[in-house]
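Have a look at these structures, which come just after this line.
Laboratory data are not the source of any read-out in this text; all were calculated from the coordinates shown. Predicted, not measured: the structure shown is a model, and the values here were computed from it. Cβ atoms are built from the backbone, for glycine too; each structure is taken alone.
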Structure P
């Protein structure tokens, strides 16, 4: 059994349990001795492969087979999955995995891995720090196939901003390509968001956190040491749709994304789904459909987008 400490586990890490379940970590801080996460892969093909599961399938599978992993987070007032430290068999870390691939410690599916390595070396040679990069998603556990995207993680905010600028520059130089219509539709369908396809593409194009490399879609996401500093416990209290102005978007690409709003009642918006990270910039007017959260004494309240992975009925969109 591999012993882990709480400080080692971050969002985008994967945890393999003794039962053969792979959970994606969603929070920096454990709660009641459990790592807050969501089931992403279960064993398939007689235990020799991995099957990716969606939200409903994951919940149903755990209810039927492993209900002890189903928890209600008091901190987020949300139904999540919780992995006890003693149940962890393997801790998959994106940064360590990518370094192994770059050093060719793993050689399976060589053509696909070669393409990933070429992309990473292009980014490094163009100015992003090697030590700031990791790979998550299917590549983290070796479950990739010919349709898998490259899900890169950047562990430093400055490096992340350099990465976004590099994507813009490398597209202009022809070394990367903007997503084509087919790739945009695929990305949109995977997200299942509450925006129209046109709205989704308009917002995504200006983020410069995704592109095509030799026909393969990749994106970069930011994970830093920071998380919401408040220890206040919030509870869901209805749903609102408001129009307001973004006062501060400096943490818009964080995990979770945080927006400060110029609104008389709702001053802060927390976003737990990557669909709406980096969605709006400072000074932009936005329409927000979100859940309201309040502290028990009602002294503080905020908005939340991404109460579930799909965030049905919740969105952020710039009013153009």
Structure Q
């Protein structure tokens, strides 16, 4: 066997070992499930995991110098100047499982990002709800989780739903939480302006102004797993008409943006309670957790708006982002 062939075999083994390690350690899949996904035997998976440990590919986290996901991560970093954390999975995975796998990986990654003496902003929604159930316990001190946007609408206060998400983060990190008990959207921009002068609101806004990290997903009206803001009774028929006229294609914490990243003159934003994108861009680390091909337009737009520094996403979406002209 030539040196080139030996290198190719060796690199192929490294790639297989890395894939198995990510599925086992970061997605909690059993060796039987991994064997089915890779089309091999359980004993082969066991040997791959042993190889990954013995050669130092697995330490505190999975190192990935050769796998497909690592290559895509590098292309996204070079093209968009953001850090991508790609979750490997086959294209045949359904959208709910795709979101669950991304959320599980994000829950583990956040323990690397969040530490003591931090203020962390948390959005609410289907993805963040899953992430909050996948967090790794980590003791911190003097850390605060603050809600990024209100969750109430004409049908519900939204407090229980958003509070559950926030409390799971607080419990996982032994931190205090600051809720934001206001509607997702006010009926009138003047009401929002008046509320923003109230001391109870200013308290929450003061925490948001000190954020070290913001954690959020992206809303999209076309997602296969519907974004909660679009299906939870938050938007009226008139709101949809207004968003369509203004060219909005997605949102971050109920602040809407267009494909080119612009957002300031979208009328509904004057009534929204999430941080505007100027405020969000001042947060040093902005972690977006997103899955599904239907989220590609809103993801590209959020990148254009400079709303993201880190993104956790599934392999198919990552490839589409890296390759789309």
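Of structures P, Q, the largest value of Rg/Rh (Cα atoms, Kirkwood Rh) belongs to Q. For distance in nm of label points 7 Å out along Cα→Cβ at positions 149 and 197, the highest value in the series P, Q is held by structure Q. Upon calculation of Rg/Rh (Cα atoms, Kirkwood Rh), for residues 173-252 alone from the atomic coordinates, which of the structures P, Q produces 1.05? Source structure: P. When relative contact order in percent (Cα under 8 Å, 6 or more apart) is computed across structures P, Q, the figure 13 traces back to P. Once distance in nm of label points 7 Å out along Cα→Cβ at positions 101 and 261 is computed for every structure in P, Q, the highest value turns out to be that of P. Of structures P, Q, which gives -13500 when helix-only ellipticity at 222 nm (-39500 (n - 2.57) for each DSSP H run of 4 or more, over all residues; to 500) is computed from the coordinates? Structure of origin is Q.
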